[in-house]
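Structures incoming, each one as structure tokens.
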Structure I
Amino acid sequence: MFSENYPGYRKDEIGKCIKHCSMFIENSQRKDGSWFGTWGICFTYGTLFAVKGLIAAGSTYNNSSFIRKACNFLLSKQLSTGGWGETYLSATSPHGVNTAWAMLALVYAGQVERDPTPLYHAAKELMNMQLDTGEFPQQEHVGCFNCSVYFNYGNYCNLYPIWAIGEFHRRLLEKN
């Protein structure tokens, strides 16, 4: 975005920095297509922000094997309910924040254009989690510090599901 608004400002330096950052993200990808997250739990979180970073640097699903591997990783972890679940262990029940993180990564990587079916299932799972008050339930911890202290960010349970459903809806409208 900065380069769009100031295309001539330190163009070579910024381009070199973006290239180095992209290479760092790519080299940090695990063999299964995920990235380790150190501030959130864990692979879903890391994968969301790695995908977002690569996309910000100009990568797409079509031109990046790293993004394709990330999408394959996320889709392989989707539960039969439509959600994703991850605590400090792999989870067999859906977690609203993990579901939202996976949805956001897939939406940003163009899953709506390829096959929105997994996203419909995820959105339905999130909507079914929503409480009568409009809020989403607090679930297991999703935050961590220094890979050893686990805690909850109280607003994540509402912030990320609303964001994910909103982004999915916006992309569906753009598609149609």
Structure II
Amino acid sequence: MRLITGYKRNHHHKCGFADVFLCDGVGNSAILELKLFNILGLYNGLINRKWESNPDFKQLENLDKKLKNESDECLMNRNYKYWCKDENQYKLVRVQEYMDEGFKQLNNYLNTLQSGKANLERNKVGILEDRIIVDYGFSHLKGFLVSSFGSQRLLVKETYVKLLKINEINDN
């Protein structure tokens, strides 16, 4: 779902894209924000040197098994390396920082949804999606940050339920 999350100078808008929008047909809905911590990025965060694109398969398999049973706290303290398109280089970040940014983004999307439909002519933030019809009434909205670590581990962090003064009904 495409959202207008803010405006810059000269009426240029900032877009956001919710990964998954779920709607029950009467207005109650949820947004899923997905974060993938692939095994290669976790491995390279662990070795903390130049990016290794083709490590030994056994090492990756062992790391994947270790991630399956690792405590949430240990997972959050891991380093993760990824390619940053904006800076055109690999970046090293703690998993906790990356998750916090994802949760902040999710809450920004929830707040944007509370505004209803976007209006580009009036610089109004909101939903910029023709498939979503916005009606007045009351509904509930909840957000979930779903993070995948390797192939066998998921972590889910959820927001509080937000009461909306609009109903969002998916037309398609």
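Each value in this text was obtained by applying a stated rule to the coordinates, not by laboratory testing. On a predicted model such as this, the values are computed, not experimentally measured, just so you know. Cβ atoms are built from the backbone, for glycine too; each structure is taken alone.
Suppose helix-only ellipticity at 222 nm (-39500 (n - 2.57) for each DSSP H run of 4 or more, over all residues; to 500) works out to -8000; of I, II, which structure was it derived from? Of the options listed, only II reproduces it. 1.03 is what came out when Cα Rg over 2.2 N^0.38 Å, for residues 46-125 alone was calculated for one structure; which of I, II is it? The correct label is I.
Computing FRET efficiency 1/(1 + (r/R0)^6) of positions 70 and 118 (r between Cβ atoms, R0 = 35 Å, to 0.05) across structures I, II gives 1.00 for structure I. Among candidates I, II, the computation of relative contact order in percent (Cα under 8 Å, 6 or more apart) that gave 31 used structure II. Computed over structures I, II, distance in nm of label points 7 Å out along Cα→Cβ at positions 14 and 110 reaches its largest value in I.
For the read-out Cα extents along the principal axes in Å, for residues 30-85 alone, a value of 32, 25, 19 was computed from one structure; give its label from I, II.
I
With distance in nm of label points 7 Å out along Cα→Cβ at positions 78 and 150 derived from the coordinates and found to be 0.7, which of I, II does the value describe? Corresponding structure: II.
Could you figure out which one of I, II the value 4.1 for distance in nm of label points 7 Å out along Cα→Cβ at positions 22 and 134 was computed from? Source structure for this number: I.
Ranked on distance in nm of label points 7 Å out along Cα→Cβ at positions 6 and 54, which label among I, II comes first with the largest value?
II
Taking Kirkwood radius over Cα pairs in Å as the criterion, the top structure among I, II is II, with the largest value.
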